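See the structures that follow.
Nothing in this text is a laboratory measurement; each read-out follows from the coordinates by a stated rule. Here the structure is a predicted model, which is why all the values come from computation and not from measurement. Cβ atoms are built from the backbone, for glycine too; each structure is taken alone.
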Structure I
Amino acid sequence: MEKKQKRGKFSGSIGFVLAAAGSAVGLGNIWRFPYLAAKDGGGVFLLCYIVLALTFGFALLTTEIAIGRKTGQSPLTAYRALHPKMGWLGVIACLVPAMILPYYCVIGGWVLKYLSVYVTGNAGAAVADGYFDSFITAQAEPVIWFLVFLAATIFVVYRGVGNGIEKLSTILMPILLLLIIGISLFSLTLKHTDASGVTRTGIEGFLVYVIPDFDGMTMKKFINILMDATGQLFYSVSVAMGIMITYGSYVKKETNLVKSVKSD
């Protein structure tokens, strides 16, 4: 009889939370969230997003992780393990990461390119006009950085859950948190003068972002904001992509899922 391969596990709740946060806190939050918040009036969008995250998002995230932990399988077979007629959901769930992997590797290649420029002391060149356009329109260089990022991704996954994803997350996620805090504090010191000559500070922008303003709000506009916040929620918590089912399959049975999801 063929011996069943032992499946790796996250070492504990902290490792799982950091890995899950590493999946959720990505381009969808760093790029897309600020754009939608600005388009949808700041505070109103933020309020809708928080309410959705604490209700709909929390339920979805807990459910997907629970499915993974219960079955101990990838999304491709986890749904079928729950019900024989639900196997098609696993196929769709696996298609999403396969589709977004090349996209993320392209962006990751850009990040590595700029990181290499900065660490070599050429930050001034990197912020010059036309630098990015000249880089992405080059024939070979973007492809090379794409392959470098893809190779790094393959290496981390090959190392497994504990020695790969979890270990790297415990290093990179605290660094990302410090960077976000630093950028946030720096943004509060910025000033902007509009076309009419009015100067606004970062503090004023922060208040617009956190204080909902329903002045002039119509039902149609509110529904549009609600739909944007719902779409952003799926980006933010990485649900409906099979990712959290996969992560859940590596969670120890004794781990408190509700507590871990709240931390995430």
Structure II
Amino acid sequence: MLFQLKPILFSTRFDLFTWLLMKTGIHRWLLNNPGGWLVFDITFYSMPFLHWLTYRKNPRLASIVAALMLVVNWLYIQCFTLYPTNSIEAFTPWLLFPILFMTVDLKSFYFIFHALRYFFLYFFVSAAVWKFVQEGIFNPQQMSAILLYHHKEYIASSPAGWYTSFTYWLINHAHLSYILYAGATLLELTFITGFFTRKFDKALAAGFIFFLLLDHFIMRIPYWEMSPFLLTLLYSKYSLPSIYSSHARKVM
């Protein structure tokens, strides 16, 4: 959370929306007002509950609350990821899922739900394509160099730790670490099947969980904020006519 992060500096990303947000000065205000951290945290994490409560009491107003949640999420996540300890890519579901709850009928819900699924597939496939474009997949030393660069602070601060020894072992065995790199690329490429069929979505979901576990352990990158995208794979089997059944209403 923001109050746990206790930000003291920020980094500028190279995108227009971030620059427009920074023009408001809200990120600088948060640096100097610790009370604002807690306010931002409470507002951000209470929005899903507020939407659920509104939907229970007055469904007609739920889409308005969802639109408000979309604004809150974009403000919070933009600020949160400006402080250089987080990646905005990991928070993509939190930026997009409020759009799903802004829908007012099941048909719209269905199409936006699958649009999020296709975006998730694109997210993974493009990561694999980027490895080819940047030619990293053709360099046997690539993963070894990535590990050395990514873990340099940890290696310097904890040279005697077991994880440092494990990392050194992977760095010194470049061909073995390259197999991990190539395997991750292949796993990312398998998500292209989702563009043509939904039969393998559960397998892709299992692969995604496996990817998150390895990414956290080997790269120390916690991408768990991406996990809401799992829903788009687990519930993709429902066709448009079936969402109007009473059973599908309960599931969706």
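15.2 is what came out when mean count of other Cβ atoms within 10 Å over residues 45-52 was calculated for one structure; which of I, II is it? That value comes from structure II.
If FRET efficiency 1/(1 + (r/R0)^6) of positions 117 and 173 (r between Cβ atoms, R0 = 30 Å, to 0.05) computes to 0.20, which of I, II did it come from? That value comes from structure II. Using mean count of other Cβ atoms within 10 Å over residues 13-20 for the comparison, can you identify which of I, II gives the largest number? Comparing I, II, the top value of mean count of other Cβ atoms within 10 Å over residues 13-20 belongs to I. Among the shown structures I, II, from which was the value 2.0 of distance in nm of label points 7 Å out along Cα→Cβ at positions 61 and 109 calculated? Of the options listed, only II reproduces it. Of the structures labelled I, II, one was used to calculate distance in nm of label points 7 Å out along Cα→Cβ at positions 53 and 157, giving 2.8. Name it. This value belongs to structure I.
In this comparison of I, II, the computed figure 1.4 for distance in nm of label points 7 Å out along Cα→Cβ at positions 125 and 189 is attributed to II.
Match the computed value 18 of relative contact order in percent (Cα under 8 Å, 6 or more apart) to one of the structures I, II, and report its label. Going through each structure in turn, the value belongs to II. Largest in mean count of other Cβ atoms within 10 Å over residues 165-172 among the labelled structures I, II is structure I. Assuming 17.7, 58 is Rg and Dmax of the Cα atoms in Å, for residues 85-228 alone as calculated from a single structure, say which of I, II it is. Computing Rg and Dmax of the Cα atoms in Å, for residues 85-228 alone on every structure in I, II gives 17.7, 58 only for II.
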